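S.K.: Each in structure tokens, the structures are laid out below.
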Structure 1
Amino acid sequence: MTQYFAGIDIGSTMTKAVILEEKVIASVIGPTGPEQRRLANKVMEEALRKAGLSFDSMTYIVSTGYGRINVPFADKQVTEISCHAKGVSSLFPQARTIVDIGGQDSKAITIDESGRVTNFIMNDKCAAGSGRFVEVIADTVGLKLEQMGDVSLQSTSPAQISNICTIWAQQEVAARLAEGTPVPDLIAGVHRSLADRVARMVKRLKLQKEVILTGGGGKNKGLVKALSEQLTCDILVPQEPLITGALGAALLGKELYQKALRQNQPLETKPRVLETVQIL
């Protein structure tokens, strides 16, 4: 009988689901909202639809991320640090440092050759060290978030952004815009400012190559370039940098199941029911 494993990662701004057999057969990404349990159901339903599977066919399900307790059908909850490490090491066996730049926080993780976490550090206190910083500036200069990377690569002279606080930086960018500073130079300066903050956090760990960038930050070419310059090394980015946590959750679920099978100790699983969640 074929076994299928699912990972659900409820982050601060995005929710991700992955279904795994021998490889990923379906993945779904959606925005995180206040109704996390409802969204967990929605992304799981969509992933099952894409995979052409029934919910009953899921062998084991692991949830991770900030909202991992809000996945009622998950058989186990695992921290996002462990899941990111497992997901990234499966894609990049040579990885030793993971930098994750999410919507509300950033984190750095070092792992050994077997993918085990050796150390980690997080910045979840200030938006200036996260993707939210870039999002706020995108609104200020009138661009979509997904345009920021390409536009910043047109810069010939990145602006110096002196304020590290998101609110003050936003005001500084607005003032520089009014003075006639080219938008590409402003955005490149913003990326450099964010990259500097993230690089200083990463360097508090012992930086080891290869360095992998995940999260929404991995989709921003300008930020990847700026961080590479700050860390003075090449940075690798997964084909889909948002799903590494969910992928790691599914892989850990597979490992747990196979270990229990070898030890003849079947794992307890939740009923395979996607409950209806009422919005109050």
Structure 2
Amino acid sequence: MEVVTKIAPIALALIMLGLGMGLTVRYFLRVINNPKDFIVGLICQLILLPIIAYILIIILGTPVELALGVMIIAAAPGGVTTNVLTKFAKGDVALSISLTAVISLISIISVPFIIFQSAKLLGISNISEEITMTGIAIKMAGVVTVPVILGMIIRKFAERFISSNISIIEKITAFLFLIVFSAIWIEERENIFSYLAQAGLVTLLLNVVMMIIAYYIAKSFATGIEQRRCIAIECGLQNGTLAVFVATQIFSDIVYIVPTAAYALIMYITAFIFMYIVRNSR
């Protein structure tokens, strides 16, 4: 796991820098001016997603190491490609960007909290005493918060250049995501199919069930069809690179990363199926 451990922080920092470059103050103002849709999305992703994940690992009797790996990906914020996929699904892109940005910033607190509480509930005690929630939060701030803020500053001083090249930046971030997960597959090529056999079902169920639940909750409480499509996608596509980074900071065993690798494969397949369905529905 040595290669993954080295490249994950760099890749995540660059991905979050790209996210920051795509942000303007108006996305944060939207949260203040139109809070209803944002709050629905926030509750679905930050609260319901980890709860659904925990229920599934208990029902399926998932081995504890893989179970905690599932909780790690469930704790991660929405991935940086959600805004692109939301656009393809004819959803609310501005809401998608707002949710991804704000929850990513909140994640330096929420992710360590969910992971450490999940470890206690699952009876996992092999976390070093030197590793604390505060320590993980500080490390996350260095590769999440700081790059996002720096990206926003760069955009402010190079607005025209960034705006005209935002599609290139999005492609670069997607490429970085592929690099991280390609490294996982290459390093663990002898064991990966065994891991997937154990983690594939729970990650598939988590992805599909959560997208359906989020869609119908948004249907009941959000303002329109564009918003419900956005919230469903936000809850179905997580920031896998962030999940890998956090897992490698806490554990040395790659088994904790396996659910994230499985989820990363599944989430794009299900997202495209979802987009096809909603684009062709009335």
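Laboratory data are not the source of any read-out in this text; all were calculated from the coordinates shown. Bear in mind the structure is a predicted one, so any value in this text is a computation, not a measurement. Cβ atoms are built from the backbone, for glycine too; each structure is taken alone.
S.K.: When distance in nm of label points 7 Å out along Cα→Cβ at positions 85 and 269 is calculated for each of the structures 1, 2, which structure yields the highest value? Show your work: numbers first, answer last.
M.R.: Values: 1: 2.7; 2: 1.3.
For this comparison of distance in nm of label points 7 Å out along Cα→Cβ at positions 85 and 269, the top structure is 1.
S.K.: Identify the structure, out of 1, 2, from whose coordinates FRET efficiency 1/(1 + (r/R0)^6) of positions 61 and 93 (r between Cβ atoms, R0 = 35 Å, to 0.05) was calculated to give 0.30.
M.R.: On the way: 1: 0.85; 2: 0.30.
Derived from the structure labelled 2.
S.K.: Figure out for me which of the structures 1, 2 the number -26500 belongs to, where helix-only ellipticity at 222 nm (-39500 (n - 2.57) for each DSSP H run of 4 or more, over all residues; to 500) was derived from the coordinates. Provide the component values of the computation, followed by the final result.
M.R.: Numbers: 1: -12500; 2: -26500.
Corresponding structure: 2.
S.K.: Can you spot which of 1, 2 the value 17.7, 54 was calculated from, given it is Rg and Dmax of the Cα atoms in Å?
M.R.: Working: 1: 19.9, 70; 2: 17.7, 54.
That value comes from structure 2.
S.K.: To continue, here is another question. Taking mean count of other Cβ atoms within 10 Å over residues 77-84 as the quantity of interest, name the structure among 1, 2 where it is greatest. Kindly include the intermediate steps, with their values, before the conclusion.
M.R.: Values: 1: 21.6; 2: 25.1.
Largest value of mean count of other Cβ atoms within 10 Å over residues 77-84: 2.
S.K.: Right, something else. Name the one structure among 1, 2 that FRET efficiency 1/(1 + (r/R0)^6) of positions 157 and 221 (r between Cβ atoms, R0 = 30 Å, to 0.05) of 0.95 was derived from. Write down the numbers at each step before the final one.
M.R.: Working: 1: 0.95; 2: 0.15.
Corresponding structure: 1.
S.K.: With FRET efficiency 1/(1 + (r/R0)^6) of positions 45 and 117 (r between Cβ atoms, R0 = 30 Å, to 0.05) as the yardstick, tell me which of 1, 2 scores highest.
M.R.: Numbers: 1: 0.40; 2: 0.95.
Largest calculated value belongs to 2.
S.K.: Given a value of 37 for relative contact order in percent (Cα under 8 Å, 6 or more apart), calculated from one of 1, 2, which structure does it belong to?
M.R.: 2
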